[in-house]
Structure 1
Amino acid sequence: MEIVAANTEQTQKFAEEIAGVLKPGDVVALYGDLGAGKTTFVSMVAKALGFTDRVQSPTFVVSRIYGGGSSTSGIKYIHHLDLYRMQDSGDVRDLGMEDYLNQPDSVTFIEWPEVAEKYLPEKSVRIFFETLSENERKIHVQNLH
């Protein structure tokens, strides 16, 4: 699945579509350059799932957990990881990656997942962001149910 979103409204609509398909236990790997919109996309999906917490980039804290999703989705928590500062898979292991990936009532979003590829489940949803212009993004999704 791939779209070219010309503005925030189109990206929000796409995030709502993705949210409608996600289920508890899913892992979503987010690829793209700095400023491509990964954290913004997580925020949009969280909102579509009924979460009201303000989604912030976890770059400096590595992990954020948001609670309080809508009861209809079955998703109680969002785990939001940013592995930008991880040097190698040893750092990822020390973070406790396997614990994050085995949360049956959560969805885990991972920004900069390249360093953690060996830990990601084969069925992980993979979303690639490409900046086309200041407001325009190409978003390509793989392994969506």
Structure 2
Amino acid sequence: MRIAIASDHAAVSLKAVLTAWLREAGHDVLDLGPEGTASVDYPDYGYALAAAIEDGRAERGIALCGSGIGISIAANRNPACRCALVSEPLSASLARIHNDANAIAMGARLIGEEMAKACVEAFLSADFAGGRHQHRVDKLSAVDRTSAKVPA
């Protein structure tokens, strides 16, 4: 699988661990940076990850920052990206099964290496269920959000 991975300075170490682990498992990993721990802006890396998914350079994405929150918000600004913030394998799996997530985000300051690997494994091995979930996922990427139906 082609997987893009990006982080901010707070998650460079976790990114390196996951990148090596994914490559050992036979995945094609696109490391979008950064290379070192000098302070960077997480939105730049979240946008780059979403762009890699949008233009087909990656099938799935892994976004990392200190909490996982900021980079997931940035990635989700792109309608082609459905990035779920996860902290354990069940949410990572359900993000794929119910929401057709094509990226996950994790917080390097909040999750250990083994739990991060378990989340990635659950995310990569799950398939979208489609069916009753499909029309909801279609709304997530719709440019026109006026079709939302909220009960009064």
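None of the figures in this text is laboratory data; all of them are computed from the coordinates on show. What you are looking at is a predicted structure, and each value in this text was computed from that prediction instead of being measured. Cβ atoms are built from the backbone, for glycine too; each structure is taken alone.
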Ranked by relative contact order in percent (Cα under 8 Å, 6 or more apart), the structure on top of 1, 2 with the greatest value is 1
Ranked by mean count of other Cβ atoms within 10 Å over residues 43-50, the structure on top of 1, 2 with the greatest value is 2
One of 1, 2 was used to calculate mean projected area of the Cα convex hull in nm², yielding 9.3; that structure is 2
Candidates 1, 2; helix-only ellipticity at 222 nm (-39500 (n - 2.57) for each DSSP H run of 4 or more, over all residues; to 500) computed = -7500; producing structure is 1
From the coordinates of one of 1, 2, distance in nm of label points 7 Å out along Cα→Cβ at positions 3 and 83 came out at 1.6; that one is structure 2
